[in-house]
Structure 1
Amino acid sequence: MRRYLLSVLLACQLSSVWATTPLDRVAAVVDEDVVLESEVAQHIADIQYQYRNQQQTLPPDDILRTQILEQLIIQRLQLTQAERAGVRIDDNSLNATLTDIASQNNATLIEFRSKLEAEKVGSYNQVREQIRQEMMTSRLRNSRVGSRVHITEQDVDNFLASPQGQTALETEYHLAHILIGVPDEATPQQWAAAKAKAEQALSKLQQGQSFFAVAGQFSKAEDALQGGDLGWRKAAQLPTLFAENADKLAKGELSPILQSPAGYHILTVIDKRGNQQMMVEQHHVRHILVKPSEILSLDDAKQKADDLHERLVKGADFAEIAKTYSDDVGSARNGGDLNWVASGEMVPSFEEMMKKTPVNQISPVFESQFGWHILQVLGERKQDMTDAYRRNLARQALYARQFDEEKISWLRELRAEAFVQIKGEKSDSSATAEIKTP
């Protein structure tokens, strides 16, 4: 999200340039929608601006334009699918995301908005809409791709029993990759051409060119313009081909050319690290939630929570108050009991209060995105969760691996099933259609 925010801020800084452009042309027709040349030009300018003071070299303009246009086509297809599926992002969820983005940049939401509006009037609304669209497409991917992932307990058992599973819980890899892709049902000639291109890319790397530059020039992966950076992942979270080869590579070493159904790959290990923690800090906690609603304002909900807190301090039974008044239906029937809660399971404001409240004491009234809470910590412990922890990590790792593999397939299917017409140069009469910009 931070990377996404940077691109949004750059777009705002450059938006005045595009606002002076009276006419626009169609770069591509995507089903019933279009990608405009101004969008392509703006994204190219954003990338060039972002890397203007860096030592990295961007690919030639024609290759960069092709990369950007393809990304915009895929984004447009996902957004259209999300709209057709009825995916909606409510204002509360959007505001929570914007607040989180602002806090990551050491600002309040008001300060964040002021900064954007100082760049250009109305830019805050543009950012809101762009982030709303990003959230819509992310929610669509999680739903569509997630439904294609199926993990059984036997899968978990097999994974934990495998050598790869045993080492996956200990080692993480920071990888970058280059993908020389081939289309579905590629011909032998297309495979041969892709292999030759992969050999050319590997040769440039072996001659000392930076992985970032070569990935930007040759790779067809979504992360090509970020140097193919995959970030930190455990071996089990990587596609099988990558996991099988990552452990063989030293830091900074290049892999040979690797083949998969998607095409040819080149990997490099940026870094490795190992960190295994089996002991988990837990708190036995119960709480009462008072949620604002159409008939209960935020201030009134706070007053109600304050009244309940006063009753608890005076000796009222916590479980009975929770059963009668808590708006968390799931825990209310158990007297507000959430049982043993591990670090990272609750929202930050809840976890912060949980950790600083002494055992058997009533916390002050505090707020989260769900409403107003009162909690009581009934106990603390460090629990040896080795088996549960390992199985949960194995499940997460298998899910991440299958999700990445299924996402590639889903995006390829989405692209293949869509009507996409990429416009040519000005000599192509269909490319000269002019559109007035807002």
Structure 2
Amino acid sequence: MDLFDLNLQSRPGQQQPLAYRMRPRSLDELVGQEHLLSIGSVLRRLIEQDALNSMILYGPPGTGKTSLARLIAEHTKAAFVQLQAVAAGVADIRKLGADASARLKYYQQKTLVFVDEVHRFNKSQQDVLLPIVEEGIVILVGATTENPLYEINNALLSRVKLYVLKALDDAAIGTILNRALTDTERGLGKYAISLDDSARQLIIEHAKGDARTALNILETLVNSSDTSKPWSISEADVALVVDRPRLQYDKKGELHYDCISAFIKSIRGSDPDAAVFWLARMLEGGEDPVFVARRLVVHAAEDIGLADPQALLIAQAAAAAVELIGMPEARIPLAEAALYLATAPKSNSTVTAIDSAMATIRKGPAVNVPAHLGDASHSKAAAYLGKGQGYKYPHSFGGYIAQDYLPAEYQGRSFYHPGEQGYEAQIKRFMEQIGKLKGKPE
């Protein structure tokens, strides 16, 4: 504790933000994370028995990561140290390790280190932290809103236990609002304030699973009103202090990857409603529409291909429209392309064909272009090099003539296998007719 903590504690409690005052004081008060903290759960037993190992607490904002770390600090006999990832340098971490080592050696006391937003540690900071975590000199409790699988190096991640906190559901947010309204010590219980059902629901919808946001809305309403008389907060009152619902999104983070994955998988699964939903989710979150357009072009070729050759053209047209008109109008051609692709017949035979051919070339012998297929544009290429000799021009034979087009080393190999969906069914019938003309069995 420092002078700032003492100064903060000396103030009247109501001067602190409501979300700060309402932080849970016990594990039972921390709602919405029963999968981790229910009575008898592994994590709860470890906390209560003061037998913790290093861990990462991962989850959306306002789900209780910092509150849980504070509760752990109250249960442990270890020295509790808090680091700010954005402020602590390599020298600070080394000093922390030295102090913790001395504390363990001379006083047999462990050191528990809480690092909020631990993903902000750079590689050098994580490399310095790694040995003191590995050797058990400190017990690390890191909290992060970013996917640690991407943001924390594998060496450090392999030495900690990952606990995932969930976004709070409507019932959990409702419980937290009720506590704030009725708690006379820390909350708003000394005022005669209530929430009608529609107001409560609007706050819950706007919070999007974030308890801090819900309490901030409630506090704003109370601070801007006359609390000397009874007041039932209405939906209209809430609407005055909230704008459009805040959407959690990070164009380089986990939601970016998860949403585009859900979008493409919905199109591949031929679900137009899900496709347009995930498109809307990304655009509302601020996703780059050019990125979405690029993915549509790739998907059109990869998952639809020749089952509907129009799909690639429509995806390309949508991409061009995005570049031409920008947002918000670009949402319309993007939606048109997404819906077209979702309802188009599907085939991955194009990507299978090119990947199979490339794999064959990598593993096979050197490729020699057969002489009859070689470039004979030079006037002496045929005479001196045999280029083009023996080549049969298909149009001179009614459009098709049996002829070898693969190198001798690869004769008989087959890479493209048309499917039964959409236009590829016609391609398959055509290829079967060609096979008959080649003398192949049906």
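No lab work stands behind these numbers, since they all come straight from the coordinates. Since this is a predicted model, take the numbers as computed values, not measurements. Cβ atoms are built from the backbone, for glycine too; each structure is taken alone.
Out of 1, 2, which structure matches 33 when percent of Cα pairs over 40 Å apart is calculated?
So the calculation was done on 1.
So if we calculate Kirkwood radius over Cα pairs in Å, for residues 135-366 alone for every structure here (1, 2), which label has the highest result?
Once Kirkwood radius over Cα pairs in Å, for residues 135-366 alone is tallied for 1, 2, the winner is 1.
Given 0.70 as the derived value for FRET efficiency 1/(1 + (r/R0)^6) of positions 95 and 343 (r between Cβ atoms, R0 = 30 Å, to 0.05), which of the supplied structures 1, 2 does it correspond to?
Working: 1: 0.70; 2: 0.00.
Value 0.70 for FRET efficiency 1/(1 + (r/R0)^6) of positions 95 and 343 (r between Cβ atoms, R0 = 30 Å, to 0.05) corresponds to 1 out of 1, 2.
Identify the structure, out of 1, 2, from whose coordinates relative contact order in percent (Cα under 8 Å, 6 or more apart) was calculated to give 11. Let's see the in-between values first.
Values: 1: 21; 2: 11.
Only one of 1, 2 returns 11 for relative contact order in percent (Cα under 8 Å, 6 or more apart), namely 2.
Can you rank 1, 2 by FRET efficiency 1/(1 + (r/R0)^6) of positions 47 and 231 (r between Cβ atoms, R0 = 25 Å, to 0.05) and just name the one with the largest value?
Comparing 1, 2 by FRET efficiency 1/(1 + (r/R0)^6) of positions 47 and 231 (r between Cβ atoms, R0 = 25 Å, to 0.05), the maximum is at 1.
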